[in-house]
Structure 1
Amino acid sequence: MEGQEFGDAVRRLRGATSPESVGLTVGRRRVEGLRREELGELAGMSADYIRRLEQGRSHPSVGVVNAIARALRAGRAEYERLCALAGYAAAEGLVPTDVGPAAARLLERFADTPMFVSDAAMNLVAVNSAFLSLGHWDLTGEPWEWNIAWRSFCDPFTRFQQSAADASDHQAILVTRIQSASLRYPTDASLMELIDQLRTRSKAFDTLWRAPRQVAAYESTASFAHPEGGAVQLVGSLLQIPGDDLTALMLTAPPGSVDAERVAEIVGAARGPAITMVGQAGPG
């Protein structure tokens with residue numbers, strides 16, 4: 001299964017890589033992306049070996065993974081995912097925190113929707129002004145004050161409330177995502193320290209870490225108490241940002257609802273830059 005997943009990932013990357021982007025001359029082509037022969041030539045291996053890799057019939061060495069990643073000019077997140085699928089730790093196994101063009105466009109284009117972008121370790125890395133206008137994210141001075149899992153399990157917000165069912169699902173989702181990050185970035189010291197502190201400080205986190213609970217939908221509802229009075233109930237929906245290993249969370253209310261009108265008022269009164277870079281990946 002792991003070999004097939006690695007092969008599928010290579011095939012998708014090959015199909016998404018334009019010949020021009022890797023320095024090849026473009027002629028008439030029947031398919032998009034690179035041919036197996038072209039990838040093999042760039043990576044220093046045969047087209048037949050590329051075929052066997054993509055079919056899951058051969059397990060790649062570390063050198064093969066590196067050669068394919070270089071040939072495809074894979075980004076850091078893509079490279080680290082290839083390493084994880086092949087069963088190796090990436091050479092630079094740090095959680096990516098760069099806010100790329102795709103993440104920036106999301107925050108800018110949905111300026112009226114409270115939204116943040118987080119890295120794989122659930123550290124907030126960027127927020128839009130609409131999100132800050134909710135006024136619930138108070139800073140406490142803790143090393144992980146911008147980490148969603150830490151704030152949920154160890155340092156909860158005073159202006160953020162969820163039902164028992166929603167809180168349970170939210171926490172299960174957070175633990176699942178942190179576990180996934182630990183598998184992809186096993187050499188990230190800050191992530192390992194975060195996990196150690198969460199398991200030490202929170203019995204609920206440690207219990208879910210030992211026995212993860214699957215959640216059908218990555219959504220949860222919460223009530224946000226605004227500092228100037230009145231609360232709004234919003235649904236948080238997770239969106240993956242391909243290539244950067246980042247996640248966006250959008251907070252929305254049903255169109256035409258009282259909550260939607262209240263959010264529009266709050267966001268309309270917001271001031272400040274459209275996008276604010278925040279947080280840090282772990283202590284220090």
Structure 2
Amino acid sequence: MHLSIIIPIYNVEDTLRRCLESVLTQMDERMEVVLIDDGSTDFSGQIAEEMTTNRENCRLIRQTNKGLSAARNAGIAVATGDYLTFVDSDDFVAEGTYDALLAVVATHPDYDILEYPALLHYGSKTKQRLLSFTDTTIGSIRDYWLGGAHLHTYAWNKLYRRELFTDVRFPEGRVFEDVYTYPSLLQRAKVVATTSVGLYYYCQNDKGITAQAGGKELTDLLKAHLKHLKQWGELTPAYYQSLVNIQIDVYEATHADPILPVLPYNGTLKLFLLHLIGLKRLCQLTQFFHKIRKINHS
């Protein structure tokens with residue numbers, strides 16, 4: 001078995017058939033599907049059972065509701081593939097994706113992580129965009145992260161060598177769990193690559209966890225970045241600017257004192273103001289401007 005496809009399921013009866021059809025039609029003897037019904041209260045469990053019954057390469061696990069991270073972790077624990085990948089049950093995968101990706105790792109058996117394209121916010125008239133890649137072996141994990149990988153830490157558009165998860169799991173009880181986990185996997189990987197083949201459809205879901213993120217969830221996102229900050233050494237101004245932006249969003253949602261360390265990076269007006277007036281006052285100033293903008297647009 002070469003590839004284990006892990007699919008957490010929770011109350012997705014409206015999208016689950018599309019998801020499973022996109023995966024099951026690609027299956028061959030090199031693949032297995034591990035489905036985790038995370039305590040669904042709708043017909044998701046029945047749909048999953050109906051679509052996988054009598055399929056030897058499919059396994060359905062049922063557990064009480066513990067959240068996305070726990071469901072993924074349950075799948076990791078029983079997966080047998082040389083590589084793992086994940087699919088969220090409100091998304092789907094383009095035809096031929098897994099065959100193309102397995103061809104890449106067959107040609108490059110040293111790859112520990114392989115990232116492939118994704119159509120982000122599929123179905124949205126304003127947000128939809130293609131995340132594309134070239135066929136490249138990453139020379140520097142640090143440059144890869146700071147150069148933009150921190151913006152697409154998604155668990156689902158990647159293949160991972162299973163051994164990377166030997167002592168790594170998704171953090172339970174936290175949102176933006178991918179941001180916590182991906183740096184740990186990168187730290188353990190010897191060879192990371194991107195490819196132009198395959199396509200993952202990340203569907204717009206206005207009721208999803210990240211779309212409805214509030215203060216607690218945004219704090220989780222910031223803490224996830226801070227947990228691995230020392231791993232990257234000297235940061236780029238662009239990456240630090242993105243952390244400042246997250247901290248500003250956290251402050252607007254919670255009014256809690258900033259937790260982001262003030263670091264000596266410059267290059268933008270926002271970073272200049274940070275060093276001039278301090279991080280908390282920058283958060284307050286930005287919040288004031290946002291209120292004024294809302295008033296002008298009301």
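Quick note: the coordinates plus some simple rules give every number you see, no bench work behind them. Just so you know, these numbers come straight off a predicted model, no measurement behind them. Cβ atoms are built from the backbone, for glycine too; each structure is taken alone.
Listed values, structure above:
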{"quantity": "FRET efficiency 1/(1 + (r/R0)^6) of positions 73 and 217 (r between Cβ atoms, R0 = 41 Å, to 0.05) derived as 1.00 - corresponding label from 1, 2", "calculated": "2"}
{"quantity": "Distance in nm of label points 7 Å out along Cα→Cβ at positions 81 and 105 - highest-scoring structure of 1, 2", "calculated": "1"}
{"quantity": "If relative contact order in percent (Cα under 8 Å, 6 or more apart) is computed and equals 21, the structure in 1, 2", "calculated": "1"}
{"quantity": "Read-out distance in nm of label points 7 Å out along Cα→Cβ at positions 9 and 25, computed value 1.9, structure in 1, 2", "calculated": "2"}
{"quantity": "At a computed 1.8 (distance in nm of label points 7 Å out along Cα→Cβ at positions 121 and 225), which of 1, 2", "calculated": "2"}
{"quantity": "Label whose coordinates, when mean count of other Cβ atoms within 10 Å over residues 17-24 is calculated, return 18.1 (choices 1, 2)", "calculated": "2"}
